[in-house]
Each structure stands twice: as structure tokens, then as C-alpha cells.
Structure I
Amino acid sequence: MSSQLTLALAGTIRHDGDGGVTDDLADVPGLARWLSEQAEPLRRHDDDLAPPTDLPDEQTRLDVVALRRAVRTLLARAVAPAPPSRADRSSLLTPADAVRHLNDAAGALPTSPRLQWPDDAAPTLTRHSPPAQPRTRLTAALARAAADFLTGPDRERLRACPAPRCVRYFLQDHARQQWCKPSCGNRARVARHYQRHQTER
């Protein structure tokens, strides 16, 4: 699903458990690990994508990180008027620049419809793209997944987790869900309790 891949990319910026933020894509081995974890969702967006072990190099990492910044900018815009993730408050692109970056990445790998009609089966329509550098295929797949998500129905359920220290975006499963996971809810309640007691002193 497009939402799974897009939120996984955005989620490579996460809290480190000590009040700070960590970047899972800070180096090439980190990108390699993430690509391995996302191999199946990526394959759903591009069957011809090279195996993850063939992809990572520093330029690929820089391209994916730049695309992630555009994606997180657009996720921040999608949750408005609610505040964006704490990690994004000072690092966002302008929405126009983010859209341009996403469109450029998605459009770097042109696709065309291809009709297939075997003698003994019904016709099918597939999408074909010409050979391209693995880096181009990867960023195009990620950009197209983000575009699909941002224009699809799941966007309405997108939220930025308001729990202390959390910097994740998530899809709200039901109207009363406020946090991305129960541990964030617990942390928010503890923080509120502490703040109340400090105020009463």
C-alpha cells in the first residue's frame, strides 16, 4: 500500500528515546537496512526495482533523504491546521518546492500502458517503464507512492502524534485515537500528570 511505504519513509526520522531525534538514513548501511525491510512494498510499486543490496550508495542516500524532506513537508501540510510533527517545525520546504521535488522524482521514470493479450486468456493492461538507474527507479517508486497516498482516501486519516518526544505521522484507526501507539498515550498521560502537579505547587 502507498500509505505503508510513505509512512515508513517518513518514519525514518524518529525519537531516540532520550528526548532527541534519530535518523535511520544517516548513513548508507542505514539506508540498506531500510530498503531490505521495505523490499516487498517497494516491489509493489516497481517490479523492476533492483534488489536492495544493489542499490545503496551515498548519492542514493542523499536522493532518498531529499525526497523524505519533501514528503514530510507534504505530510505536515496534510495534517494542517493541526501542528506538524515536532521534527518538522524548522526543517520544512515550502509546499510548492516539496510538490515540485516530488513530481520531478516521480516523473524521472516515464511509464506507459502496455496491453497484453495472450491467446488463451483475457487481456490485461500493465505499466511499462524503460530501463533506468536503480537510484532513479527507487526515488520514482517512493515519490509515486507518496503521490498516491496524498491524493487517496487515507490522507484524511493522517495525523501527527502529539505525544511528548514523538515525531511520527500515523493513520488514525478510529475517531478517538490520538496517538500513534499506546506507549505514546501513556507518555502523554504521565506528562500531563507531572505538569498538573508542578502547577499545583
Structure II
Amino acid sequence: MLKSKDENTENQILNAAENVFQRKGMDGARMQEIANEAGINKAMLHYYYRSKQLLFEAVFKKAFSLLAPQLNKVLNDDSSIEVKIISFTHNYISFIIKHPYLPNFIIQELNRNPDFILKMKDGKGFPNIKKFKAQVTAEVESGILKPIKGEQLFVNILALNIFPFVATPLIQAFVNIDDKSFKRLMEERKIEVADFIINAIKN
């Protein structure tokens, strides 16, 4: 019973922290505000997480643990590269629409603590592109795809999917849209990005 209560409290804290981080960002978030959101006192929050940095890492790992299996499944199944691009784009954009703060958090964390992502890379479930690269090479050699390296294609897919969420205010200003219209634009990109990449690489 005690273990169940501890897990419930920790999930309560992580959900509250995610909400506050989403509203205020990493720098603007305060531990007291997170404690208030979780309905606990600050001392209990510090009992679970001694610092905001550790709490952020826990929130990030929790969210990443939901995304990573989806990406790994896409990268390592037996579908064609074309189907992988469609699935990866759809899964990633759907996930980030639900967790819009994550791309900027990742960029901030990479700048502040590059070793953090290296620690995650060595952990279980981190996406592996080995099979993806081999498939790209095979489809290039068979004439399905134009000559391109698997690494370059993967970076292109990441860049086209990630950038709009990293630069949301800039894009909204350029195209003069509000939050609701931006979300609709991102939904449309599930098809637009996949089609753009596929048309660029297919023979």
C-alpha cells in the first residue's frame, strides 16, 4: 500500500511539473509552484526531487519513454522507407502536439548539459537507426530511392518535424496565425512533410 501511495505521489508531481514547465518553461518554473500544482508542500517535493534539474530530467524521461518505443517500432519494423517516413512523421507530430514544450527543453538541455542525452543514449529503448540506414542503402541500390545516405535522410526527417515546434512563435509571426491555427497547420504537416520527403528521394 505504501509503495502504491509513493508511486501515485510521484506521478502527481511529474504531471504537475509537466504542466508548469509547459506554461513557464524551464527557467520560469519554480519548485513552489510545482508543489502547489501537485497539491503537496515544498518539503515533500524536495523529498522526491532535490532540484528542479532532477525534476526536469524525470519529466523528460517519462515523456521520452512514451515516444521512444513508437519511434523504435517504426525504425525497426519491416515496412518500406516510404512507409517509415509516413509513420515516423505522423507519430512524432502527434506526440509533440501533446507535449509542445519538449523540443525546446531538449535544445536547452543539450546546451546546458550535453552529457545528459549521452546518458540516455546508453539506456534501454533509445531509438536505433541501424536497420533504417541499411534499408536506405538497399533501396538506393535497388533503384527505389535516389542516392542518399541513411544518416542524411534521418536528419532531414528530424529537422522538418522538429523545427516548427522549436520556432513556434517565429512561425506564427511569419504566417500571422494564432495558437489554434498553428495546431491545425501542424496537423496538416503530418501529410505535407511525408509527401515532401518522399517526393524528394523517390526515383
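Worth pointing out:
- The greatest value of FRET efficiency 1/(1 + (r/R0)^6) of positions 119 and 175 (r between Cβ atoms, R0 = 35 Å, to 0.05) among structures I, II is that of II.
- Test item: helix-only ellipticity at 222 nm (-39500 (n - 2.57) for each DSSP H run of 4 or more, over all residues; to 500) calculated as -26500, pick one of I, II: II
- Structures I, II were compared on mean count of other Cβ atoms within 10 Å over residues 15-22, and the highest value belongs to II.
- In terms of Rg/Rh (Cα atoms, Kirkwood Rh), the structure with the greatest value among I, II is I.
- A value of 19.5 for mean count of other Cβ atoms within 10 Å over residues 63-70, calculated from one of I, II, originates in structure I.
- For FRET efficiency 1/(1 + (r/R0)^6) of positions 135 and 159 (r between Cβ atoms, R0 = 25 Å, to 0.05) computed as 0.20, the structure of I, II it came from: I
- Each of the structures I, II was assessed by distance in nm of label points 7 Å out along Cα→Cβ at positions 7 and 79; the largest value belongs to II.
Every number in this text was worked out from the coordinates using simple rules, so none of it is lab data. Source: prediction; values computed, not measured. Cβ atoms are built from the backbone, for glycine too; each structure is taken alone.
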